[in-house]
Structure I
Amino acid sequence: MTPQQAESLRKESEELKQGVDQALSQQRTPEQKRRDLDRLVENAHRLLGKYNKRKGVNHQNLP
């Protein structure tokens, strides 16, 4: 993984953390919070996939 790729992933990870903090701290209905957190989980899963791809990890080959 190049330093630029690592930095890009770090920035995306930080944005996700901020999104979670923001979603939980705002005065929102439980349904709104659930939707926000669902979206953040999807983004986190996408980010993990990017990381694993750049590291050469294939989930299908893991036990």
Structure II
Amino acid sequence: MPAWMRALSYLSPLKYYLDLGFGIFLKGVGLLAMWDRLLGLALLGGAVFALGALRFRRAFA
């Protein structure tokens, strides 16, 4: 995969979800070993939720 595409993949929650899924279910790694991917997924989810709440508030104000 080209470097620019790999860098762009960090903006997708699917990347973090798949990394967590492969690590936990296929490799048997615990959540503590994958804390960075869990944190990335939580931060990205929080940012998308905040943006959605802001747009929702503006639409119905």
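Since every read-out is calculated from the coordinates, none of them should be taken as a lab result. Bear in mind the structure is a predicted one, so any value in this text is a computation, not a measurement. Cβ atoms are built from the backbone, for glycine too; each structure is taken alone.
To test your reading of the models, identify which of I, II gives -27500 for helix-only ellipticity at 222 nm (-39500 (n - 2.57) for each DSSP H run of 4 or more, over all residues; to 500) when calculated.
It must be structure I, since only it matches.
Using the calculated result 40, 28, 12 for Cα extents along the principal axes in Å, pick out the matching structure from I, II.
The read-out comes from structure I.
Distance in nm of label points 7 Å out along Cα→Cβ at positions 1 and 25 computed as 2.6: which structure among I, II?
Derived from the structure labelled I.
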